[in-house]
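Engineer: I've put the structures underneath this note.
Values quoted throughout were computed directly from the atomic coordinates according to the rules given, and no laboratory measurement underlies them. Quick caveat: nothing in here was measured; it's all calculated off a predicted structure. Cβ atoms are built from the backbone, for glycine too; each structure is taken alone.
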Structure 1
Amino acid sequence: MELRHLRYFVAVAEELNFRKASERLRIAQPALSSQIKDLEYELGVRLLDRDTGGARLTDAGAAFLAEARVVLTQAQQAVAVAREAAEGRRGRLMIGYSGPLLMGFMPASLKVFYGKFPHVDVSLVEMPLGEQIAALESGAIHIGFAIAGGPPLPPGLKQIEVVRSPVRAVMGRGHRLAKLARVGMAELGRETLLCIANKKVSILHGEIIRRIFTGRGLKPGPIKAIEGAEAFRATLESGLGVSLIAEIGGLSRSQDLVFKPLKETGPDLILELHAVWRGEQTSQLAANFIDVMRKGKPSAK
């Protein structure tokens, strides 16, 4: 039995006339009659009583008509869902997520994406940036992220810049450096430098801070890892340390923190966050989300 048998039968059952049904279906009447007979033979029951004036449903035909309509409706829905999925308007999108780095950027992107694609289920999978590359290669996630200037990406992966933001000095309002218009790297090097870390996210932040200092021939002060974004913010607000961070996270919304521009300039003091995906993938879901991030990319301040 094929879907066309059901469509043919429903047309005849609704018209109760083979000629009218054949015109509706745009097939020859003898061919339509033959298809209905084949259906009845396969089912082993008579669905229609035929006479010169047309056709009448049998009890079996009436029962079969109700079920046939349900099957055809479900088939149409399946076609619609498949087409929506192919267009990236339905399905499940897996995105690698590093909370401290994306906590300000990602919510804005998700809001725009959900507004355009409300039937897509987005799952954020928290993992270190380094692990996201392996997850992309294995197909565990559709989109990951990487910091520009890090290790080169494996072949087959593509990337695009989605965030570009200057690195600032950040400290609590009561900290002595908060009174300065600009803060020098040497002054920061005499302070305890705080970085975000937790059990799921590596201490990438601390590595970036250390790289900025050593790249300029400076020795950083003690770098202290604080577990969790909330604890990191509270420690900064209390004045127990300072940090270097790009203004792309939720920290910039804190009323008790001060972001100060640095005296120094250079490409090492600009954070570039790239979205990464498999180049050969056919996922329109990923392509749609990347397009949202590209159009909403914050510009450097």
Structure 2
Amino acid sequence: MSAAEHERTVSETAVTADTLLRASLLPALEARVLLMHVLGWRRTELITRGERPLEAAQVDAYRALEARRAQGEPIAQLVGAREFYGLDFDVTPDVLIPRPETELLVETALAAMEGLAQPRVLDLGTGSGAIAVAIASARPDARVWAVDRSEAALQVAARNAAKLLDARRPGGALTFVAASWYDALDAALRFEVIVSNPPYIASGDPHLAQGDLRFEPRGALTDEADGLKALRAIVAGAPAHLAPGGMLWMEHGYDQAAAVRALLEAQGFSDVESREDLAGIERISGGRWA
């Protein structure tokens, strides 16, 4: 159906949720998500209230989002939210959209903290705060630092922490630091776990001009080099900030696991390994600092 036919189909009938969804050019799930966002409805309400006429302002708001999605804007940015590790995070164009595969990094970090009281955790390149907040939520006693060089990203992360974490958690409020990697951290601080989902896409990778990546902050996606520049810096700086026996875990590209393991081993880490996500891709690599 062409755009003109789409508009004609809707205008010739009563404008309800049902008619908007039937006439949408978007995949059904995307259309439902956008319409629920505009109307403030749950999915069951699309069924029980689907034939009721909508207000003109509601129809206009939905069509505006529909048109933006048709141009490729990510759903998460259009609705301003994305679920991650069971939590509903605010999302803006200033931060990466949290992705399910990154939950492996959270799960691995939590496993590394088992048996430790009040573990100290450092999240480098926190973005929306998804990793840091998810860890702090699952381990209320953990003391968590979140670093990002983007002030705009830190504002989003702080908002998510305030919204999603209990203000009375034993580990206290998250500490947000505006810096590049370790630059502004207290030299005396030592962490039991350091985690990071840094920019690891090579500068010339065609994926940067495709899909949702076109609308996400480029500096959080690519190091403008070979894809390993940020990972090298994180590995090199970790020994000065890890407690004895502390763990470093990093997310990386689908084809970078061997290179990241080599970086860790060359730096002197032990127990170096990579772990696969649910798609069978080696998604994260890490090791222990003796």
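Engineer: Comparing distance in nm of label points 7 Å out along Cα→Cβ at positions 129 and 169 across 1, 2, which is largest?
Structural biologist: Largest one: structure 1.
Engineer: As an exercise: mean count of other Cβ atoms within 10 Å over residues 17-24, calculated from one structure in 1, 2, equals 20.0. Which structure is it? Let's see the in-between values first.
Structural biologist: Working: 1: 16.6; 2: 20.0.
The correct label is 2.
Engineer: For which of the structures 1, 2 does the calculation of distance in nm of label points 7 Å out along Cα→Cβ at positions 97 and 257 return 1.9?
Structural biologist: So the calculation was done on 1.
Engineer: Who wins on percent of Cα pairs over 28 Å apart among 1, 2, i.e. which is largest? Walk me through the numbers before you get to the answer.
Structural biologist: Numbers: 1: 56; 2: 43.
Largest calculated value belongs to 1.
Engineer: Which one of 1, 2 has relative contact order in percent (Cα under 8 Å, 6 or more apart), as calculated from the coordinates, equal to 23?
Structural biologist: Comparing all candidates, it corresponds to 1.
Engineer: If we compute FRET efficiency 1/(1 + (r/R0)^6) of positions 153 and 193 (r between Cβ atoms, R0 = 30 Å, to 0.05) for structures 1, 2, which one ends up with the highest value? Walk me through the intermediate numbers first.
Structural biologist: Values: 1: 0.60; 2: 0.90.
Biggest value here belongs to 2.
Engineer: I would also like to ask the following. Tell me which of 1, 2 gives -10500 when you compute helix-only ellipticity at 222 nm (-39500 (n - 2.57) for each DSSP H run of 4 or more, over all residues; to 500).
Structural biologist: 2
Engineer: From which structure (1, 2) was FRET efficiency 1/(1 + (r/R0)^6) of positions 209 and 265 (r between Cβ atoms, R0 = 35 Å, to 0.05) calculated, if the value obtained is 1.00?
Structural biologist: It traces back to 1.
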